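Q: Before anything else, here is the set of structures, which you'll find just below.
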Structure 1
Amino acid sequence: MEERAPEDVTIEIMKMKDLDDVMEIEQRCFTTPWSRYAFTCELKDNQFSHYIVAKVDGKTVGYGGMWIVLNEAHVTNVGVLPEYRGEGIGELIMRSLMAIAKKHGADKMTLEVRKSNYVAQNLYSKLGFEPRGIRRGYYIDNKEDAVIMWLDLI
């Protein structure tokens, strides 16, 4: 596979027309994927939500979302198609979410990540997130713990 540079990736605000592609990413990335209905509610009804998609040559290859409530941004989910991983797309999505959070007045950002997902934990650590707690049995598919990570955006 040829290596893509992050500058070849465009970041856009997620729209309803992106949902077919986002649902494919959900199915391929997660053992307990969100439903189309959940994403529809996030895009249409949740005033706190902010979702973006990453595209390569017009194809949606990743996405990320968060809620911004008062001064805190909570990352809800990030996914990148397996064949596009390791190319900086996940980092670009996270950096974009961080910029959006700052723009909307957030000074802190948090997320949960599977205790066994060292690749994601390494990315989040690289971006300045620090582990600050554990949510026991957080993931419903196998009762795996989640590491709670926080970032000061200031």
Structure 2
Amino acid sequence: MKRTSAASLLLLALLSTGAGFAFDHMLTVTGRATFTPSGFLPVLLVLIAIAVLLLAVPVRRSTRGGRRIDPFRALRAATLARASSLLGAILAGFGAGLLLYLSTRPVPAPVGSVVAMIALIICAALLVGVALIAEQFCTLPKDPDERQPDEPAS
């Protein structure tokens, strides 16, 4: 399984920024209030980040010579880490799009809305970082016998 690339995370964040901006714009055009994420969402993202890290630590210990664990458990931890990084990128971008729309309006936004969106962006970025670390924990170390085709034999 290949590791999550920074380019795909950045692309998802940029696309969801546009989606967040367009979503808030459509709400305003139709005469509705702008969207404000729940205050529980950043807390939930932090809890997901903790869970992802707690699931990846035993895999790291196992790859570093500790007690062997079930390979399917390791695969589940790696898959959860990858999905969490993608979710974090999407939510960070969506929150950034919402915040960008609020900052471009002539009417100042309520402080509670701005704080909720900043908290969403920060916690989603934290989830991305923790998920990438957890994904790193779930990778096997290189065997000394394995070499790339263009590397000289030592």
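Q: When helix-only ellipticity at 222 nm (-39500 (n - 2.57) for each DSSP H run of 4 or more, over all residues; to 500) is calculated, the result is -25500; to which of the structures 1, 2 does this value belong?
A: Here the read-out was taken from 2.
Q: Quick check on the output: 19 is relative contact order in percent (Cα under 8 Å, 6 or more apart), derived from one of 1, 2. Which one produced it?
A: 1
Q: When distance in nm of label points 7 Å out along Cα→Cβ at positions 20 and 36 is compared over structures 1, 2, which one is greatest?
A: 2
Q: Something else now. Work out mean projected area of the Cα convex hull in nm² for each of structures 1, 2, then name the structure with the largest result.
A: Ranking 1, 2 on mean projected area of the Cα convex hull in nm², first place is 2.
Q: Comparing 1, 2, where is mean count of other Cβ atoms within 10 Å over residues 100-107 highest?
A: Structure 1 gives the largest value of mean count of other Cβ atoms within 10 Å over residues 100-107 among 1, 2.
Laboratory data are not the source of any read-out in this text; all were calculated from the coordinates shown. For clarity, every value in this text was computed on a predicted model and none was experimentally measured. Cβ atoms are built from the backbone, for glycine too; each structure is taken alone.
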